[in-house]
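Throughout, read-outs are computed from the coordinates displayed, never taken from laboratory work. Keep in mind the model is a prediction, meaning the values are calculated, not measured. Cβ atoms are built from the backbone, for glycine too; each structure is taken alone.
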Structure 1
Amino acid sequence: MRRGAVVLALLWTGCPGRGPAPPPPTATPGTGWNVLLVTIDTLRADHMGTYGYGRNTSPHMDALGREGVVFERAYTYWPKTRASMVMMLTGRRPSQNGYSHRHPRLLDFNPTLASVLKDAGYATAAIVDNANVAKALGYAKGFDSYREIWEEKALGGDEWKGTTAITEGAVRFLADPPRDRPFLLWLHYVNPHAPYAPPAPHDQAFVDDSASAGPKLRVTPGFRGGIPRPLYVSGRRRLGYYVSQYDGEVSAVDSQIGVVLDALRASGAWDRTVLVVTSDHGESLGEHEYYFDHGEDLFDPCLEVPLIVAAPGGRRGARSDVVASTLDVMPTILDAVKVRYPPDLAGESLLPAVTGGRGPRRSRLFAQNDRSMSATFDARFKLVAVHGERGTTYALYDRESDPGETRDVARAHADEFQGHRRELERYLEIADREWATTRRTLEGRATGEGPMSREACERLKALGYVDTCGP
């Protein structure tokens, strides 16, 4: 996706008016293949072996990569769980699906992956462990069963018990799947989200010499400039230690995914199942003096995600350099099982890249976050815009010469800056027009959030999303 001059005929993920054409209607439910979607909260692609990481953090996911296709350049559209999962489950941008500060939820007028497959005759089930994807926020739409791990008092709020409960539930489901129809099973693991506290033996697996290396950090009240006070481990000031614990969490959740994949094989459904493993977003591990969090910026540590797809008839052990987005998950799955798309999806199907074709030929993606920032980027340059009351400021980064995205090169690369700015402004202008339509759709509809349970609030507090829970 090397970029030279701006080409107006590019196919863009998220480019309004250029969504994928629906596949031709097929007999419900299409191929009849099952779908297993595994999303792993806060997982950086570059901390997995299949993406070149030096530590053996992800042997089971790496092995799955050898069974399917690894997308080497995959990015989230929005680096925060609640918004990211709206984009992934609807395949639509915010200007289409209505996600905003006013409505930070999955609004019911949207078709979702689960609702489309349910209408096509699928049995649909989910087991999730992040209260940001709560039933009360709309994420259960289309699911026959929706198990919220944080609501289960028997687990005592223990994160690792919750993780193993997801796996045990998946194993039981796969041991006795529906006999008369295909299934969609979605598993959302919260690990390796902070606080990084992997269970034994993963807590010590990477406490090596490098765990004592790196800068000595100060303890800070927030996520900037050092270790956030709630995440500080007494006596541990070195960055390397916290990275070792993050890696331990990756290793721990990978072990659970291995159990799920073994259960799928034992069920006899492996060859009839489309498997997708990805993440909602990455994590900043000190880049830009931003520690152990995500979403406050649009740099690659928070945007890059793993994406592994294995499908019947797909390539095995292949790698794709197609530019992929979390917006592509829904159209890719629906294309694989040959169930008709909803209209106007922002993502594109990656199935051609899975089965041996080229896949989308775009060279540009877009991203947004909760901090009034937007970005557009290709293989080399990224333009980040900060939208404020006094106007918009821009910075251009040359990720080829400056992979850490530390230097604004807008002046040195004036042509690239102007080209990227035009593309981003055009994208945002058309999105504004889409918002006008979406707001009319929302008029008169009940869109308020359902009541949050005490358990959900406490889980969000443990993850650092809220400071206090009411009485």
Structure 2
Amino acid sequence: MDHRDSSQKSAGQMNTSNVEPMTFAQKALARASGCDRVDVGEVVDVRPDLVLSHDNTAAIREIWLQFGQERVAAPEKLAITLDHAVPAPTTRHAQNHAEIREFVREQGISSFFEVGRGICHQVLSEEALVLPGQVILGADSHTPHFGWLGAFGAGIGRSEVAALWATGELWLRVPESVLIILEGELPKGVTAKDFALRIIGDWGADGGLYASIEFSGSGIEALSVDSRMALANMMAEFGAKSSYIRPDGRTRDYLDAVLERRAARSEAAGRLGSPPLRAASTQLFPDEGAAYSATYRYDADELEPTVSCPHTVDNVAPLSAVAGTVVQQAFIGTCTNGRLEDIAEAAEVVRGRQLAAGTRLLVIPASSLVLQESMERGYIQALVAAGAVIGTPGCGPCMGNHMGVPATGEVTISSANRNFRGRMGTTDAEIYLANPAVVAASAVAGRIADPRDLV
């Protein structure tokens, strides 16, 4: 059961002062703007902790050059990843990459990740370049991804990124916040992706427009780190400005381990530096009694596998309603569902089976670390044995550049995040979105299928 709750209270951090309580978004933007507090609707000048760009860096550079500057304002705050068209599929893409490498060199940008390292959101998480409570602004619409660790991540345009390169700051309107509560444990076969699609289907693709989506409840606390990433990432398809999941022991253990590995690498390379910043030192929590524009409640045990049907992400249906739809291509990957947990689920489904005749399965890990661990655990071997094709870590066919563009009239079932007409490069093709296990089962069956029904 789900319903809109008129109550605007949350189980956030206790507010013992007489100051009006704040949501997470208010606290994060207050910190980033140097203010004691900010109010919803207020426009503030924010200095983000990190600025993200990817293959679009060359285009942003052309805008930035119009400012007449030779040096970016804060190169240590820039993170650039080549991920959207990798390896370069055309001479034009290769030239774009070459220009980005030269820009990185001349500006002294240390947080640069080459072709094959993986998708920006996954890589920056693996490198712990963003910590709880921090603000990251990125030239990619799925930057709300960083809400998985309790950070304020927001997608912005290329011109805005160019302005950040030039000045180090950008004005933002403080968003309203929406609270989504999930209680209970997800049933077998139901994932965070299904929950995200259910939310978007219930309230529409613009249901969270320019809002900060805060998640709470025992169902959220039970989610793995990989599942939290998937849920926060999908809020971009809800229209959200940012998302937020309360950091806890799982979050801190993940980040502390990464920070320790980074420190060890620096020591091994003979570089001296300060002790690693602990994740717990930056975290922020909403106050109890903070005001939300809406509150939605869900019971986990009433959720089911869900599929987004062509050609809009909010055109959702229960898996059972679309089962049997013939598919020619299945794709597992992207910044939403290309992680170790996702590949493990797919491998479990196909192990000992073969893909259906006339159906191909493309698997693209979200990062080189995911690929490496998937190999170490035997997941890649199981997928290849079933007939799957493994691609270079990156975005792959998600935006229609290459590595899996469908033919006219073909049907793809994908673990990606968007299915509007032409998204994967072909206007007259259909895209269904589902969780990775359903995608894998569909590749085995040759039609949309529930993995629990495979014989």
When relative contact order in percent (Cα under 8 Å, 6 or more apart) is compared over structures 1, 2, which one is greatest?
1
Where does the value -0.60, -0.89, -1.09, -1.18 come from, among 1, 2, when log10 I(q)/I(0) by the Debye sum over Cα atoms at q = 0.14, 0.17, 0.19, 0.20 Å⁻¹, for residues 297-368 alone is the thing being computed?
2
So semi-axes √(5λ) of the Cα gyration tensor in Å, for residues 121-376 alone, computed for just one structure, reads 30, 25, 18; which one of 1, 2 is that?
2
With FRET efficiency 1/(1 + (r/R0)^6) of positions 73 and 193 (r between Cβ atoms, R0 = 25 Å, to 0.05) coming out at 0.60, pick the structure among 1, 2 it was computed from.
1
For distance in nm of label points 7 Å out along Cα→Cβ at positions 169 and 433, which of 1, 2 scores largest?
1
Suppose semi-axes √(5λ) of the Cα gyration tensor in Å works out to 30, 29, 23; of 1, 2, which structure was it derived from?
1
To which of 1, 2 does the computed value 48 (percent of Cα pairs over 23 Å apart, for residues 249-392 alone) belong?
1
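Given structures 1, 2, which gives the highest value for mean count of other Cβ atoms within 10 Å over residues 81-88?
Biggest value here belongs to 1.
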